[in-house]
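What follows is a group of structures, each given as structure tokens.
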Structure 1
Amino acid sequence: MNRLAVPVQSSIAGWKLAILDDMETDTRTLYAHAVNGTEQVCAREGVISLLDFGDEELECNQVVVVLNKKDADLAQQLHSLMYIGGNVVSPAASAHSEDHVLVGLEL
């Protein structure tokens, strides 16, 4: 398995970012965790900035937003991301912690 994960510094406030390059499938995924939770995920400008940054600056194929299952506003966050085309990523497909929900967005 040829994968490389790298933290990303950006000018986009409110997001903790990392890139995962998968050399076998030739894909690049930007993982994003909203530092301010609901405020950042539900703000249209914040999500659009994140998608633009992933596409234009980092040349990613997709963005995966990491949500905390314990967040009181999880349903609102999921609704906001699914409204713009996000899909929940199965824990079996990505082997992520069950403490989080991952929402993938194709670029």
Structure 2
Amino acid sequence: MMLKDKFRALRTDKGVTLRQMSAMIGFSVAYIHDMESGHREITPAILDKYLEYNFLTKDQYSEMLYVVTVRDKHNKMPDAVRDYLTENQADVVAYINKKGDAANG
């Protein structure tokens, strides 16, 4: 399943319409639709809102944030770093979750 499809499922699995989601998180219907259909990049800011409104678990958030960050075309990450992160995704996400848990208490 592609990231955009996973992103759409977060909303539809809870029976929430685009209009309802827009009202909850403060992003326009068109903006959310464009992300769900792959016409706009999913951003960390929208992932933050999905986490805030319990559409994402912490693990889902970490995994999606990882993918969004590594795939970001504007991120000036060296190719070697991007390759390492891509090849070791599970380890990196587990590390991020561990650090997040330690920082939160």
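All of the numbers you see were taken from the coordinates with simple rules; none came from a lab. All values derive from a computational prediction rather than experimental measurement. Cβ atoms are built from the backbone, for glycine too; each structure is taken alone.
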Which of 1, 2 yields 14.5, 41 [Rg and Dmax of the Cα atoms in Å, calculated]
2
Looking just at FRET efficiency 1/(1 + (r/R0)^6) of positions 13 and 45 (r between Cβ atoms, R0 = 25 Å, to 0.05), which of the labels 1, 2 belongs to the structure with the highest value?
1
When distance in nm of label points 7 Å out along Cα→Cβ at positions 29 and 93 is calculated for each of the structures 1, 2, which structure yields the highest value?
2
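Assign the value -6500, calculated as helix-only ellipticity at 222 nm (-39500 (n - 2.57) for each DSSP H run of 4 or more, over all residues; to 500), to the correct structure from 1, 2.
Corresponding structure: 1.
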